Structure I
Amino acid sequence: MSNMINSGGIAVMPDILETAIKGCPGIDNVVIVPVSDQVYYQAICACVILKPDARTAENDIRQFCVTHHNDKPGLFTELPKFYMFFDALPETCTGKTSRMDLQALAEKKFGYKA
């Protein structure tokens with residue numbers, strides 16, 4: 001299964017965004033998943049785990065992404081529209097992060113409902 005996200009006709013590779021967002025102070029881990037969107041086909045959701053005692057908020061991460069994007073034009077063209085915070089990410093039976101479970105949670109919370 002491809003992790004690529006199609007947001008408004010732009011191919012978004014989650015690992016590029018994940019690497020960039022992990023540079024934000026207070027972020028321990030992040031996984032990017034798609035969410036259905038009426039206009040863009042898929043929007044981007046960042047599933048975040050903060051470092052212990054971090055006080056990083058959604059707006060801090062948004063601002064970091066915008067600043068990081070402006071410093072390195074062309075690095076990525078689409079930024080996360082949604083953010084969800086977790087204490088732990090769901091895992092598959094083999095111990096890998098379950099992107100499918102995260103996507104299902106994001107769809108339930110933010111997805112377009114026809």
Structure II
Amino acid sequence: MNIERIEQRIQKFSDDRNWESFHNPKNLVMALTGEVGELNEIFQWLNFEESQNLPDDVLEHTKEEVADVAIYLLRLCMKLDINLEDAIMNKMTKNEAKYPVETSKGGKKKYSKSREDK
């Protein structure tokens with residue numbers, strides 16, 4: 001994935017429509033939340049098996065909603081000058097410390113509980 005190429009396309013799309021004034025962090029987070037809600041709606045009443053085996057038309061719709069989420073997330077990063085790759089790598093480092101393999105493997109408890117239940 002070429003994030004820079006995607007960001008350039010998103011920026012051009014926004015510039016061509018003169019939407020810069022609408023793309024402030026608050027509005028972008030609100031739009032992102034709406035798109036996550038639309039993604040959630042697809043899975044809301046599905047059981048586990050159904051959620052793993054989406055019909056082609058539903059899978060296509062899911063791809064579109066995932067793309068909308070990613071677009072708004074990238075746009076937010078662009079506005080706040082957040083390097084998404086760096087942010088992800090830094091967060092994974094923290095997660096690895098928070099959820100060590102020894103106390104977390106195969107478990108589903110929050111980090112504060114996983115250490116208590118060794």
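Structures I, II were shown, and mean count of other Cβ atoms within 10 Å over residues 28-35 at 21.4 was computed from I.
When helix-only ellipticity at 222 nm (-39500 (n - 2.57) for each DSSP H run of 4 or more, over all residues; to 500) is computed across structures I, II, the figure -9000 traces back to I. One of I, II was used to compute semi-axes √(5λ) of the Cα gyration tensor in Å, and the result was 31, 23, 13. Which label is that? That value comes from structure II.
Among candidates I, II, the computation of distance in nm of label points 7 Å out along Cα→Cβ at positions 60 and 100 that gave 3.4 used structure I. With Rg and Dmax of the Cα atoms in Å, for residues 36-83 alone coming out at 12.5, 37, pick the structure among I, II it was computed from. The value was obtained from structure I.
Values quoted throughout were computed directly from the atomic coordinates according to the rules given, and no laboratory measurement underlies them. Just so it is clear, the model here is predicted, and its values are computed rather than measured. Cβ atoms are built from the backbone, for glycine too; each structure is taken alone.
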